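All of the numbers you see were taken from the coordinates with simple rules; none came from a lab. Owing to the predicted nature of the structure, the values given are computational and were not obtained by experimental measurement. Cβ atoms are built from the backbone, for glycine too; each structure is taken alone.
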Structure P
Amino acid sequence: MRYLIISRNRHPVPPDVAATLFDAALAWKQKYQSKIKEIFAFAGMQAGGGIAETQSHEELDSIMAEFPMGPFGETEIYPLINVERAWEVRKKMAKTMATESGRKPLTVDG
């Protein structure tokens, strides 16, 4: 299962613990490098994100529970699916709805 994770700082990190907290965040990143496929910061913002790949929601929850910056921010997690699969499902749904309404589905060539 793949997830987009977005984290935004909502509370300032106390200066006296900032260096230690950043070291802990780097250690967390190393610990979970096989699960956190990409991690990035947003330019000019106290925010960042990443792509995680886990076997379950529970596994992701356990990983995120250890995220050192968690108490200072707000984290959003979005499950990801293959875009072609999503479009096929929606295309099928649209055709069904058009048929049930008595309309002929439009095609690309008219």
Structure Q
Amino acid sequence: MSRRSGLWGDLKRVIENIDEPVLVGGDFNTIMRLDERSGGNGRLSPDSLAFGEWINELALGDMGFRGNTFTWRRGKDTRNFVAKRLDRVLCSAQTRVRWQEAVVSHLPFLA
């Protein structure tokens, strides 16, 4: 089990016991789908698969975003360039209903 999977297990135990709207956001350091990456090997890692299962088990939804698709990038030329959407905000259905106008904005890269 990776450190991330252990963290997701800990978060799952906390979230399962919350009877209020749930909002979880930040740099999860993994992607959910291949279209959240540009470059790389074209496969989802075991961590990505476990992350998707974690989201489904908790019935969380991705709030989506405005702005740049990718929140992290590495490399300058086409041979070694990789970009990913690592940052996201997930929420329960209760959260989405209560704060329907909430928006996540990805800011532009500065360098």
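The table below gives the values:
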{"read-out": "With Rg and Dmax of the Cα atoms in Å, for residues 11-58 alone derived as 12.7, 37, matching label from P, Q", "value": "P"}
{"read-out": "Comparison of P, Q - label where relative contact order in percent (Cα under 8 Å, 6 or more apart) is highest", "value": "P"}
{"read-out": "Structure responsible for -8500, with helix-only ellipticity at 222 nm (-39500 (n - 2.57) for each DSSP H run of 4 or more, over all residues; to 500) calculated and labels P, Q on offer", "value": "Q"}
{"read-out": "Computed 0.40 for FRET efficiency 1/(1 + (r/R0)^6) of positions 67 and 91 (r between Cβ atoms, R0 = 35 Å, to 0.05) - originating structure among P, Q", "value": "P"}
{"read-out": "Which entry (P, Q) yields the derived value 10.6 for mean projected area of the Cα convex hull in nm²", "value": "P"}
